[in-house]
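Quick heads-up: structures coming right below.
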Structure 1
Amino acid sequence: MKNNNMVCDLETGVCGVAGEEEIEVIDFNQPQKSINLYYVTDPICSHCWAIEPVLRRFKEQYGHYFNVHTVMGGLLEKWHDGPIDPANGIYKPADVAGHWREVGEYSRMPIDGSLMIDNPVQSSYPPSRVFKVIQKHHNDKLAYEYLRRAREALFAFNQNISDKSVLIDIVNSIQLDGEAIVNEAEQPISQQLLNEDFSLVRSLGARGFPTIIMMNEENKGVKIVGGRPFEYYVDGLKQVLNVEELQPKQQPSLSSLLEKEKLLFSKEIEVMYDVDQSDINSFIEKELSPNSFQMKEILGELYVTTTK
């Protein structure tokens, strides 16, 4: 039989492993987040919309390892006569509509895109400046909530988020003063804030969206460009931390996630909880109480909203 040298010491009054120190300094605090995650994005970036399901799960389960910094990249200052994105065949606003629809169909994060023919977004700078103003006066969490609402408005509900009245409504929807914030976003100081983000993007070496850069205290890290599967981000975090295994947090319940997010598309629920598309209705009905949600459909995709 193995002897673990368990003894009861009359002097110390301890029953335990022989040789334990009498006084030992220990730290029960959570380890400090030593990793910075930079998410280089833009309000009108369709591929950024497409990675929402994966990015949300990554932050929910592994966010205790890193601090998130959302950085505006400046995708479209204005339309001009030359090519905007020749790799995707985009020379004028109407060219965007087909590209967006393809991204929406492939990712199953719905994108209408027809406003780029009828009432095109003229610049991604106005909604980006609003993000910076909210970040400055409030916090990153509210700024990111605004960014999510702006993308829902643009991609799924076909609203022009370079339009002042649309931006005011979106900011109002997150319980902030839309008119004051959007007016401030039109001031030169807000463009200066945006220019600081552009400088950071250059220093990070990010040239496309979405780009996620995870960096440790020694300023060494990994760069992941474009939409990638969930495992890519987990593997990248392991590399930056130089560990074999990570301890993920349990995913939040669907009811608490919906309460926080207010609107979730089917794809987002499928990715968060590893649910097959064919089982999504029964999963939602099992997880949510009957009067707490509404199930709707847009562009052939199911989504749920809170009834509150």
Structure 2
Amino acid sequence: MSAEYNFLDLVKTTDECVMMPCVYDCGSALAAQLSGAKAILLSGGELGESLGVLEPMLTTDEVVHAAERICRFSPLPCLVDVGAGYDTPLNAFYTTERFVKAGAKGILLGNEHGDGWNEYNPILKAALKAVEGSDCIVVARWNGLLETEEEMNECVDVLNKSVAEGAHATMACGLCRSTRSTELAKIVAERVEGWKIYPDQNSINGIPDVDNDEIYPMGYKMISYHYMMKVALEAMWRYGIENVKNKNNVASNEVAFPNGIKGHSALKIFPMQELFDLEAQFTGIRREFKVPGTTEGRENG
């Protein structure tokens, strides 16, 4: 499977700010798809968490492998948050090529080490060269803060230069680190060319730091947000407490997914039958996928 559409088509055909959840594996990508998301972002941070390391510790192969699996599995366009493999322009070129071949529809390219334009520009050029002839876009991301006029000026300067260089969209990462998010988002929108992605929407006391309907007319076509790893860990932790307390797994075993499907594991939710059907094209023998251990009369097994 590959993405059914790309990011440029998505933003052209959508009249609201596209919510783009951060994922880290095929399970989280499937959850995003089932919940109605139209795009996903492979988060370097959450990928690192899932592997028990900090994001800067990830190797290029680890990130590419995750992208390959997710892009092959999910019909949603995937924007890949890249850090590993971008320390030199040549590495950036070959790593971006690998992401394009993996099926990524976008590369989120930040100045990971706080580099200025002179250091960032060659990396950006290499990434843009690598996506030529594909429908994969490059999103230029500025990672610095935006609290002072000097910080804002530097961000605006680098992002505008990136757009002039050929970047398809931009992200000012400092927006999600401020208590003045909407105010600063408007300034960035007024001063930076092209369409934008708002980074990692947050909330305070039940109120989101920005209102999607308010920032969409400013040019923010998409908005990324984290929740996958948090709620997955919370549910595993909560049901784990119940199972240990009850000395059985009834609490977790009886849980139904939002579509009503129950089961001893999550396998019923995954489209495994599609793989069996693919195999049948080669063998001529169709097998029916069944959750291992399932027996008649044990609908939960």
Structure 3
Amino acid sequence: MNNSECAVYILSSRKFLLKKCLDEFWENYNSQFNLPVYIYFFSGTYEKDFTDYIKKSSKNIIHLVEIFPRIPENIPEEEIFYNRSYNPYVKKHFSGKKRVGYLFMERFCSNITSYNEFGCITDHLKKYNYIMRIDDDSWFRKKINFNLFEILEDYPIATAYTWNYVNENVINTRENLWKFYLNYISKNNIIPKNKNLKDAVLSKDENKMHKLLWSAGNCNLYNIKMFKDNGWDEYIKTINDSNGQFMYRWGDIEVINLFGYTFFKNPMYDHDLRNKKLYLNKFFKSKYYFLSIMAPSPDNKFNINFIFFKFRNLFFKILKFFK
């Protein structure tokens, strides 16, 4: 595997976490490989002074790309997830259009090969066979002295860690996913290759699907050729046509992992970085944690990240004036 085949990408909206994330990523991993980092952001999220600052201050090779998300026109307003008032998750965590950015994020992160489609990655990534997706609050805590990509020669997916807890929030953000999946494999005469998912299908037990091991999502690596050679393009089109990300908040983790479990006996390699204390999905127990509680939507500039960045600029301007 050649480093020129590999790239890293982030969908970002948290100003000050992004700088911290990039610094730790360089120090504890990318300084060994110097992989390009593509930072995607929804239109209106970042101003030019901030993107200039990120380019100049990071040791990583940075490419900043603005993208333009939209809700598909064929979804009635009342069908969008934030209007499903009967859903306990919506009532507790997802009320109002201010959370629409999360739905845009789910569509973006699910579509790992939908180059140049609305709100998706661009063809900047088309030349790479292996891609790594991290979040702007991914915390590379200590030195990782091995190549995270190498295992992708044998697996379609590698991940920082896996999880399989099932709670009310998990169930309420997978509404109709099992029904969709059973219909998809029946229509296409598919028998899942993974034993655990096959057992769930044969026993018609949705709970077994919920209890599968799922990838981290916030630090996933993909072998793009393996995806494309095993029917990914048709699968993700069917997912997108269902509008499940916008109507039910289907997560990219479930969307991508279900594909893996369907077409591969062993779709995923777990690097186990969390238990090795090398990686966390947020800056827990640090001064940065409060910035990662909620990512702002593209149309909501009155958020703590925006205010914090403006305060920082003002502080340095005052400091420069007195010098």
Which entry (1, 2, 3) yields the derived value 67, 50, 38 for Cα extents along the principal axes in Å
2
Who wins on relative contact order in percent (Cα under 8 Å, 6 or more apart) among 1, 2, 3, i.e. which is largest?
3
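Taken together, the values in this text are just the output of simple stated rules run on the coordinates, not laboratory data. Predicted model only: the values in this text are computed from it and were never measured.
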